[in-house]
Every structure is written in structure tokens, then in C-alpha cells.
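Each in C-alpha cells, the structures are laid out below.
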Structure 1
Amino acid sequence: MADQVTIDATLDRYYAAWTANDPDLYRTVWADDATFADPPSDETPPPLGTDAIVEAMAGVQARATSITYHERHRWHCGHSVAVHTLVHFALPGDALAEVPLVHVFRMNDAGLIAKLEAFLDFTLIRMLRGDRPSWMDGPAH
């Protein structure tokens, strides 16, 4: 059974991998049968397994020149952790968006991510500079 120190180390690697755009580091945080829903959807199944999740990460990273997480708070409840972050999403052409996110992690007994759901309200995305790209308007409803 993973303790809070092990779980926190995994989550710290998760955010460091995004900031560094490091797929190899990103692979170290996932259980083999993990799922990642960003954002959760009833219509689209989440990526399943490390390879599919790393591929999804690459798709997001390809839209940005950098992604930096600023953690606001982390709540632990056994093997579940909720993390509130503000993400600075730098875009080509010197645009910068601030994206509030809540990640809900479910960890396995080894302290790896078994399930992740990322919640965001697209209407709360703020452009700090530059124009907002249309894909930041969120999924069509």
C-alpha cells in the first residue's frame, strides 16, 4: 500500500514531466492499465494504458510552446488525491493562457496513477496575452 510520500513523489513527477515536456518521465507515473480523461466525457472513452496516455500528452504538448503548472492546493484521501492548479499555457505567437484545472487522481498500491480525470471550465480560461485559439472554447455541446 503506497503512503502519502510515495504518492506525492509520483504527482510531483507528473507535473514535472508536463513542464519539461518529457515523455520518458511521464511514462514513470502511470500504471500499465491506467485511464486518463481530460476532460471527462460520456461520449469519448479515455485513453487506456501508458502508450495511449503518452500519445495524448504529445497531442496537447504540440499545441503549446510550454506548459507550466502552479499548484494551489492538494487534498489527500487515501489513494485518491485532488489537485487544484493554475496552468500557464504558452502558445505560438507569444500568446499566454491561464487555465484553472482540478485533477482527481486515483493511485494504485504501488503509488502509480491508475485513473486521472481533469476538470476544467472552458469559460474560466483567461488570456493573459494574445488571442484565444478557438480550440480553447471547449468541446461542442
Structure 2
Amino acid sequence: MKEELIAKIKELGMSDAEAEELFHVIAGETLNILFKDLAEKSTDEELTVIESRIKEAKSTEHFETIINEIAVTVYGAEAQSEIKNIYLDLLDSFKQNIEDAKALIERANNGDVEAQKVLEAAKQTETYQNIMGQE
């Protein structure tokens, strides 16, 4: 599944390294969604046990096995397809955000005052500063 998703990311024009990095970001968000869904079905004690198992994972493969077990607990027989759908939904959302940003920039470059204001306001945010490496 990872290779398929990285190929889809690379279709956006990203390098291998960028695709790998974005995959890891999406994987982290997928994990957050999985844990949120798990929290709705589990007790605090069960969550503590799972957290300990993850912290004690001996390898990437062991970690993935634990995550797959969690996915089966949360989503049942449809676990793998559900996880893949989460990845694809997040990737689609990312693509849409890029398209929206490009459209906003184009509008601003064509003199749209509202778009220029939105871009200027975005440049003042902490997120923008972090992305651009500015402090």
C-alpha cells in the first residue's frame, strides 16, 4: 500500500524525498484518526496497554503489526481497505488544498484585493513562519 500511495503523491510533481516525507505526514494523521476511532471503542486501560505496546515495539515491522491489530479492532474485516481509504481521503484533501492555494495566488496576482488580503494575513501566521523557516 505504501508504494501505491507514494506513487500517487509523486503524481503531484514531488520528488522521491518529498513524496516520502508527505507519506509520513499522512501516515501520522492516519494514525491519529485510527487512535481517535479506537478511543471511542476502548477503555482507558486498554488504551494504556496499547500505548505501552507501541512504545516497546522492537522494529518498524513490529510497530506495523500492532497498528494492523488496532485497525482490525476498530474496523473489523474491512481494516485494510478502511486504512487505505483514510490515506486516500487525506491525500485528496491535500491535493484540494494545493489547488485552492494556487487559485488564491492566481487571483491575488491578477489584482483581486480580497485574495491579496488573505495571502498577507496568511503570511503573518505562525504556521506560515514555520513552513518558510522564518522566526
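Listing for the model above:
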{"quantity": "Entry that produces 41 once percent of Cα pairs over 26 Å apart is calculated, selected from 1, 2", "calculated": "2"}
{"quantity": "Structure with the greatest value (metric mean projected area of the Cα convex hull in nm², for residues 33-72 alone, set 1, 2)", "calculated": "1"}
{"quantity": "For 25, 32, 25, 16, 3 (P(r) over Cα pairs in 10 Å bins from 0, in percent, for residues 57-104 alone, calculated) the corresponding structure among 1, 2", "calculated": "2"}
{"quantity": "Comparison of 1, 2 by distance in nm of label points 7 Å out along Cα→Cβ at positions 1 and 41 - largest value held by", "calculated": "1"}
{"quantity": "helix-only ellipticity at 222 nm (-39500 (n - 2.57) for each DSSP H run of 4 or more, over all residues; to 500) derived as -7500 - corresponding label from 1, 2", "calculated": "1"}
{"quantity": "At a computed 78 (volume of the Cα convex hull per residue in Å³, for residues 9-48 alone), which of 1, 2", "calculated": "1"}
{"quantity": "Winner on relative contact order in percent (Cα under 8 Å, 6 or more apart) once structures 1, 2 are ranked, highest first", "calculated": "1"}
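Values in this text are rule-based calculations from the coordinates and carry no lab data. As the structure is a prediction and not an experimental result, all values here were calculated from the model. Cβ atoms are built from the backbone, for glycine too; each structure is taken alone.
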